[in-house]
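Some structures are shown below for you to check.
What follows is calculated from the coordinates using simple rules that are stated; it is not laboratory data. If you're wondering where the values come from, they're calculated on a predicted model, not measured in any experiment. Cβ atoms are built from the backbone, for glycine too; each structure is taken alone.
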Structure I
Amino acid sequence: MPVPRRIVVAVGFALAVLSFSGSARAQSVIAAAVAKPVSLPDIVIGSPKAPLTITEYASMSCPHCAAFGENVFPMLRTKFIDTGKVRFVFREFPLDPKAAAASMLARCIAQDDSEKYLGAVETLFRLQEQLVAQTKETLFFVGKMKGMSEQEVEGCVKDQAQLDRLAADQQYALKALNVVSTPTFFLNGVKLQGSMSYEELEERLKPLLRK
């Protein structure tokens with residue numbers, strides 16, 4: 001005996017609702033995991049009341065991260081962060097010791113000031129080729145630009161306690177959030193992996209802001 005069409009439709013609708021509900025719960029869990037405080041103070045700009053939060057995991061030695069910082073982030077900031085629509089969180093995911101040293105230097109320069117940190121990151125990304133080829137000299141150069149002596153730079157990048165915190169945060173991102181490459185973004189708990197153009201990012205943001 002064939003199953004009445006209305007029952008088939010009802011069952012299909014129920015399964016769709018359950019699937020959506022499960023997906024929403026999973027996204028909520030991931031969003032909570034991303035928002036969980038880590039060992040190092042978060043680098044955050046934008047309104048705490050913004051409806052959208054973008055969390056970026058980046059490495060100072062990653063060319064795609066540098067390209068995002070140079071080509072996409074300025075427009076993202078102007079159109080979405082500074083207008084109160086997006087809260088932006090930057091976290092380190094160093095892919096090698098050179099990137100780890102650069103992240104630690106940015107932390108020392110910033111002294112927990114997010115704007116100073118992002119300014120240091122912008123400089124380090126701009127000098128990325130030199131950072132990779134001549135790490136020590138580039139760190140000294142950037143440190144001097146920001147008012148640090150060579151001794152202060154050396155002390156900063158050899159701070160084992162800071163390195164341990166950086167490593168702990170990276171392990172959390174790897175194990176809890178499955179971050180395995182850079183750049184990796186989380187948009188309100190939705191994982192977006194790999195480089196994006198501004199147009200691609202804007203296409204994802206605008207529908208969420210209309211809800």
Structure II
Amino acid sequence: MAIPKIQTARFLRSAPRPQDLPPPTLPEVAFWGRSNVGKSSLINALLHRKGLVRTSSRPGCTQAINYFLVNESWYFVDLPGYGYAQVPLPVKERWLRLIDYYLEQRTGLRAVVLLLDSRRLPGEEELTIISRLRGWQRQPIVVLTKADKLKQGQRVRQLQELRTRLAPSGLTDLIWFSAVTQEGRRELWDRLLKILRDQAEPEQPPPTAP
């Protein structure tokens with residue numbers, strides 16, 4: 001499947017509270033991961049836009065649910081990162097409540113792209129998150145970011161360990177991704193388009209007998 005031509009991609013709004021979310025009139029893809037995992041860089045690379053999503057080396061840069069309108073057809077949704085962030089605990093707790101509400105209740109949500117740093121194995125926090133996503137009937141697409149940081153031999157070993165760690169969750173189909181080399185861009189778009197297009201097409205009624 002070809003990568004779509006991105007004709008328009010623009011920031012729509014920032015939603016710090018559930019009531020600030022836009023009406024769920026278009027399909028949504030959410031991007032989530034540990035703080036500083038490369039979420040903003042991945043979205044920019046997918047959309048072939050430099051600086052559309054603000055990037056920062058400081059964890060905790062994304063402090064609300066940020067909506068981006070793509071081709072006037074889909075929402076790309078940038079969720080606040082979990083884990084370490086240089087913000088007060090009450091703020092982090094508010095983020096978590098907001099994310100929980102979004103992931104559990106949002107009717108327009110079609111896919112959750114869960115980003116993992118390819119150089120690190122998922123810990124209990126990630127495994128708990130995957131379990132919760134599946135409990136909400138959200139089967140995540142797992143993307144291994146910063147793939148350019150690993151040599152080929154390191155990749156083989158890391159992939160085996162990652163699959164072993166994630167196997168109990170049924171997640172062994174992993175996508176390597178590098179915002180630097182664009183590796184994985186086509187593969188991830190293939191997965192997303194299949195979900196977005198399949199679910200956007202209305203079901204056809206069965207033909208009536210003559």
To test your reading of the models, identify which of I, II gives -10500 for helix-only ellipticity at 222 nm (-39500 (n - 2.57) for each DSSP H run of 4 or more, over all residues; to 500) when calculated.
II
I, II: which one has mean count of other Cβ atoms within 10 Å over residues 120-127, as calculated, at 20.2?
I
Relative contact order in percent (Cα under 8 Å, 6 or more apart): greatest across I, II for structure I
Taking distance in nm of label points 7 Å out along Cα→Cβ at positions 80 and 152 from the coordinates of each of I, II, which one would give 4.3?
II
Can you rank I, II by mean count of other Cβ atoms within 10 Å over residues 32-39 and just name the one with the largest value?
II
Computing mean count of other Cβ atoms within 10 Å over residues 40-47 for each of I, II, the value 16.6 comes from structure I
Work out FRET efficiency 1/(1 + (r/R0)^6) of positions 160 and 192 (r between Cβ atoms, R0 = 25 Å, to 0.05) for each of structures I, II, then name the structure with the largest result.
II
Taking volume of the Cα convex hull per residue in Å³ for each of I, II, the highest value is that of structure II
Assuming -0.32, -0.69, -1.10, -1.34 is log10 I(q)/I(0) by the Debye sum over Cα atoms at q = 0.11, 0.17, 0.24, 0.28 Å⁻¹, for residues 96-167 alone as calculated from a single structure, say which of I, II it is.
II
